[in-house]
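Following this line, the structures themselves.
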Structure 1
């Protein structure tokens, strides 16, 4: 059987080095990146079989990166490897297109198993989170549920919110997103209205609480 080609994304170089050692006997690591925007770019160039990514990453968080990747590289299998062990994050990950979800503390024992499962076309959920979460994410109930406010934001608004929380200025955000300063200011105003927040400090605190950025 051909070894799967894997692209890995995490904002900690030591984590990437450790993950490479864990998988290199079973897979070919074709690239590593340290932020969400670089991940989207490299995935389109490399077209890997498996993409291993974190949720909390600079410039573009893993959930929004996954939403883009499922459209841009639909044949790549996405496995989240994150510190977020709550059902909410796992559910959002599968809704965003994940094939697997692992907690970092279980990587050594589960990563090989998860890669094999997704390469067989299966989904993999760490036993550290109840399987009911996976079932609910893959087969959502017909009864509509209220969204968390952050998921009610548009993808562009979430990008702007994350970059604001990371300390980027309006001009820097405009350059990164290839839009005008006025457009960034418009998005910031709409985000504040949507979330009922009134300062950059409040936006930052909210983004940290929602896992869009990490301290």
Structure 2
């Protein structure tokens, strides 16, 4: 019986705590210089609880494979995730450089806000589908889509939101917000397209835990 006077730490709980901390850190990026210390503390407490609830829903209720949260072991599933992430990231970088020059306010010169941020949007977009069989073509499409969403967000959406009083200090909406929603929609799409022909019964049940004993 674990003691209630101590916090029990395991490898799994440490990984989950790291994810919770990252969630709060990203939120702070949108509020730097805007919110007070007390407000940030309140946000940290509430968001940590909400993130834990989300983790429970994803892992225990919907039975999404925990490997989608980068907790995988070195097996075939991990290799697929690494290959997908690498291809998406590289395509997103190329897309970002091209679009940054095309829509730049500085006359075809690269905008360093895009280079520092939008080049990372591919990693966000592929996060929830990295261990799925999305194929090379799918990875390229995800990378291009993430680059377009992020660059256009910084160039056009952020100035519009600022004008109506919605502030985002570090442009979190363009790097994590919209690419994150894009990633969620992609997970629905690729999960709907998943078949035993592509994955095999064993791998399909591993990637999509809720399909165990169904296929």
Seminar exercise, completed: Output 8, 34, 35, 18, 4, 0 (P(r) over Cα pairs in 10 Å bins from 0, in percent, calculated) maps, among 1, 2, to structure 1
For this session: For relative contact order in percent (Cα under 8 Å, 6 or more apart), find whichever of 1, 2 sits highest and give me its label.
Result: 2
Problem set entry | Structure with the greatest value (metric FRET efficiency 1/(1 + (r/R0)^6) of positions 37 and 93 (r between Cβ atoms, R0 = 25 Å, to 0.05), set 1, 2) | 1
For this session: Can you spot which of 1, 2 the value -15000 was calculated from, given it is helix-only ellipticity at 222 nm (-39500 (n - 2.57) for each DSSP H run of 4 or more, over all residues; to 500)?
Result: 1
Exercise. Any idea which of 1, 2 comes out highest on distance in nm of label points 7 Å out along Cα→Cβ at positions 181 and 197?
Worked result: 2
Problem set entry | When mean count of other Cβ atoms within 10 Å over residues 29-36 is computed for each of 1, 2, the largest belongs to | 1
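Readers should treat all values here as calculations from the given coordinates under stated rules, not as data from a laboratory. Note that the coordinates shown come from a computational prediction; the quantities given were computed from them, not determined experimentally. Cβ atoms are built from the backbone, for glycine too; each structure is taken alone.
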